[in-house]
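In structure tokens below, several structures.
Please treat every number below as a calculation from the coordinates, not as lab data. Quick caveat: nothing in here was measured; it's all calculated off a predicted structure. Cβ atoms are built from the backbone, for glycine too; each structure is taken alone.
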Structure 1
Amino acid sequence: MDKTKEYIISVFTENHPGILFRIASVFLRRKINIETFKVSDSPVKGISLFTIVVFVDEAMARTLVQQINKVVDVLKAGYYTAEGQLSQEVALFKVRKAVLRGDTLEAISRKHPLRLLQMNGEYVVLRKSGYKEEIDALRDELKERGLLMELSRSGSIILHRETVEETMTGIL
């Protein structure tokens, strides 16, 4: 029996209106919750890359990819386990200015390497890039210290082992 775990679904599409809705509909019809959904340009002009993270079993990941591959304007879809890809996130943290008192910021940044992006009279903006677990750990620490005001994160940013050109061989 397959276990539910994190799968990354990559979808290469032509950049046409409506494709986002058609892909999201595949998940909606199956009542699958999407953890993160990111769309970016690919190195090939006119081709977009969708990166979708879901928690499902392998059979469902395979079914989702088969259905996505049937969608008009989809060139190729595939699924991977999180362990099989280089996957990182970027997060921006809006924190209370109290983080600057004493050695609080220094102590936090020793455990969680980060970058100070902005300071103003009310808050400080920090940037952290790393694995999902690292972002979660920093979020938890800032919450525990009562410093976290807001968090915005990118979701999974992945690099495939093969190049886009290799992935798209025979399609482009």
Structure 2
Amino acid sequence: MTNEPIFQTLDSLNISYEIQEHKAIFSEEDTKDVVITLEGIDVKNLFVKDKNHNYGLVSMNLHRRADLKKIAAQFGFGRLSFCNPDELMQYLNITPGSVSPLCLMFDANCAVKVLYDQSFENHNVVIHPLRNTASISIKFDDLKRFTEHFGHKLMTGDVYKEE
């Protein structure tokens, strides 16, 4: 166990996790140099918005391509673009490269909609614990419980381009 606040929060919610420290990962490209041995689906997170400043966090399989039109439709948003670092800090209190669904704990107003990949059901997911120098594996059911604990309603859906 570590004394970082995120781990204290997970412990207080009785969410078990495994942690692996590693070199910093800033992008999908960086993952090619890091071997993650944790059990679960490797997750990437997209923080998106539409022109009306509706915000959404999408968590999906690291190794697949997102379909932004599908995602926008599921959120009920217009055309999507990626948020900038200032918006990441304002809404999720995080810097690029460390985005994680665990950041939702900082969105006290629940301004960010949440969409998780439906294929996460009945699996563990591998996510960053609010820093990109480690990864944790947790059950998807526990991630949903964490999300709801902080007042967010979540959706699950198909977020991928047809391949």
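Taking Cα Rg over 2.2 N^0.38 Å, for residues 33-96 alone for each of 1, 2, which is largest? Present the calculation step by step, with values, prior to reporting the outcome.
Numbers: 1: 1.34; 2: 1.25.
Comparing 1, 2 by Cα Rg over 2.2 N^0.38 Å, for residues 33-96 alone, the maximum is at 1.
Identify the structure, out of 1, 2, from whose coordinates helix-only ellipticity at 222 nm (-39500 (n - 2.57) for each DSSP H run of 4 or more, over all residues; to 500) was calculated to give -8000.
On the way: 1: -8000; 2: -5500.
Corresponding structure: 1.
With relative contact order in percent (Cα under 8 Å, 6 or more apart) as the yardstick, tell me which of 1, 2 scores highest. List each step's numbers first, then the result.
Numbers: 1: 25; 2: 29.
By relative contact order in percent (Cα under 8 Å, 6 or more apart), the leading structure of 1, 2 is 2.
Any idea which of 1, 2 comes out highest on distance in nm of label points 7 Å out along Cα→Cβ at positions 17 and 105? Spell out each step's value before the answer.
Values: 1: 4.6; 2: 0.7.
Going through 1, 2 one by one, distance in nm of label points 7 Å out along Cα→Cβ at positions 17 and 105 peaks for structure 1.
A value of 0.05 was computed for FRET efficiency 1/(1 + (r/R0)^6) of positions 25 and 121 (r between Cβ atoms, R0 = 25 Å, to 0.05); which of 1, 2 is the source structure?
Values: 1: 0.05; 2: 0.50.
Derived from the structure labelled 1.
Compare distance in nm of label points 7 Å out along Cα→Cβ at positions 49 and 129 across structures 1, 2 and report the one with the greatest value. Result for distance in nm of label points 7 Å out along Cα→Cβ at positions 49 and 129 over 1, 2: largest is 2.
Match the computed value 9.1 of mean projected area of the Cα convex hull in nm² to one of the structures 1, 2, and report its label. Can you show the working numbers first?
Details: 1: 12.4; 2: 9.1.
For mean projected area of the Cα convex hull in nm², the value 9.1 is produced by structure 2.
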